[in-house]
Structures are given as C-alpha cells and as structure tokens.
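Presented below are the structures under discussion, each in the form of structure tokens.
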Structure I
Amino acid sequence: MNQVETIHLISNKLKLIRIEYNYTQDKMAEILGISKKTLVQIEKGRNSASWTLTVAACALFRESEILTSVLGPDPLEVIETIAHEKIDSPKDKTMGGKVWWKEMEVSGKFRLQQNVISQHFRILDDFDFRWYSSFNREDAVQRIIELSNDRKGE
C-alpha cells in the first residue's frame, strides 16, 4: 500500500465514514477543515482527497469501523508507516496481534507479524511492544534478524 492507493481508498470511504458518524456534509467538512463543495466533489468521485486530508481523516476518525475494515485496527500506524516508509524504533504497546495479524516468523525475543487487511509487517517483542513497521517484507525480515542479534547478549 502506498500514498496513492491510500488516498483512493479513503476518498471512496469518506461518505460512509460521514454516515457512520451521522454527520451532515456541513459538519463533516467543518471537522476536516475543507469546504462543503470539496467534500461533495470527493463523495461523488469527481475529486480525490489530498494526502493531508487522508491523514486528517484517519486521525480524526481512527475509531471508525469503516476505517478499521480497510486499514486494520490502527489506521494511524498504517498512515505513519506509509509516510515514513517504515517505523524503526520501539513504540507503543500493542494487543499482541491476536485478531488482525498473522505470525510470519519468530526470532529470539521478537516476532514478525503481517496485518491481514493492510498487509504491512511489524515486529513485536515478548512484551508486545512494536519495534518496527514496514510494507517491505525483506526489510522486516532483515530487521528482525538484526534485533535478535542485538538482543542476544541481554
């Protein structure tokens, strides 16, 4: 998944998100910081959202069932991973990937998982903290090897 695909995906779901939250077009446009005319054009498929609008929608409506159905349980993680191409530092504690994730590999204290919806990869430690995220499987495999080797002496 990349920016263009995500923009297209969110543009196509914006009306459903608005309906899910029971907002009028006026209210939704106000929340997103755009004109009603722009929102109508996006909802009718005449225009696409910008990357900035896509990020804002994912942040402001991250609890949306519509967003969750297309990006998984943490839309902001997907957006952050796309924006930076990867996330490579210890991050927030996760739920461990019991529902939205399939385990791909285990190496030492780390496990590599793939999101069943967005298809991005992440590395978690034994305590379910996220250490790395990427859409690139080869990078993720290389990183789990590096993390496991770095932590063997601890």
Structure II
Amino acid sequence: MSVLSHTMPLLSGQDQDLSAYQGQVVLVVNTASECGFTYQYEGLEALYQQYKDKGLVILGFPCNQFGQQEKGDSATIGAFCQKNYGVTFPMFSKIEVNGEHAAPLYQQLKSAAPGVLGTKGIKWNFTKFLINQQGEVVKRYAPTTKPEKLQADIERLLG
C-alpha cells in the first residue's frame, strides 16, 4: 500500500488526500518551531523552490513529542513558518509520530524505513522520509542530515 494513501488535515484544518501527490517525489518531515534543527526550514524551502516545478513536494508535519518544542496551535505554527522562513510547501496540523497515537502515515513510514530505534520510533524533530513517484519510501534521513544533503537523491528520483 502506498504511504500516500492517507488523508491528513492541513494547518488550515482542510483535509488533504495525500494520494494527490502520487506521481511526485515527496519528502515528509516532522517539524518543530523551537528545535535546534528549526533552521532546516530554510533549507527545506530552498529545496522546494528549486525542485517543485520538476516534481518535488515537501510535506511538513509539526510534532510536540520531542522536548515540547511545538507548543503552538495551527495558526501560530503557520505564522511562525511564514514569517521566519517563508515556508510555502504544505504544512499539516500537529500530529504524534510515536506511541499508540502515532498517525497511521507515520506508523507506515517507520515500518517501511526503520531507523536507529527500529520501527518503534522517530528519534527527534526533522527526521525525513523520501518517497518515490509510486508512493514507496526510498530512504530515511536522520534529524542531523541537512536538507541540502538530499539533493543528489532527489535529483536521482526526479530523473
């Protein structure tokens, strides 16, 4: 089953069927506004601007499970991302990525590409999953991996 077979609420509250991104290269990232890696929004936006017309979409999923670093509501998160980083890629409502209330999307991502914690979990904010045009997870990246380091893998998938 494609990891893009889920429907998730955007920051606006509107439901987004992720299958709309089928046929594109998708980068899924769990984000936070008060994290040491928050600066990666800038690199993510740069990747999005560089490759969006070639078929890349980045999907941001705010999460407050790591050090309580995403306390705000949807409006606060959206304003922060826009004001500080000019984020234009789709941002979704806050979710859980670990534990019994983890979003089904993240349960499937972790199962398809286990990390250092195995399928049990996401280690920290800004863990990234690269998904091909068929909706299959190709690679998982650590929170410390800067967005610009993903360029070669993205270009390879875009052809």
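Among candidates I, II, the computation of distance in nm of label points 7 Å out along Cα→Cβ at positions 50 and 138 that gave 3.5 used structure I.
Source structure of the calculated read-out (helix-only ellipticity at 222 nm (-39500 (n - 2.57) for each DSSP H run of 4 or more, over all residues; to 500), -15000) within I, II: I.
Can you spot which of I, II the value 16.0 was calculated from, given it is mean count of other Cβ atoms within 10 Å over residues 26-33? Corresponding structure: I. A value of 21.0 for mean count of other Cβ atoms within 10 Å over residues 74-81, calculated from one of I, II, originates in structure I. Matching task: 30 is the computed value of relative contact order in percent (Cα under 8 Å, 6 or more apart). Pick the structure from I, II. Clearly, the read-out refers to II. From I, II, which structure was distance in nm of label points 7 Å out along Cα→Cβ at positions 34 and 98 = 1.8 calculated on? Derived from II, not from the others.
Taking 14.1, 39 as the value of Rg and Dmax of the Cα atoms in Å derived from one of the structures shown (I, II), identify that structure. Of the options listed, only II reproduces it.
A short reminder: the numbers here are calculations on the coordinates, not readings from a lab. Just so it is clear, the model here is predicted, and its values are computed rather than measured. Cβ atoms are built from the backbone, for glycine too; each structure is taken alone.
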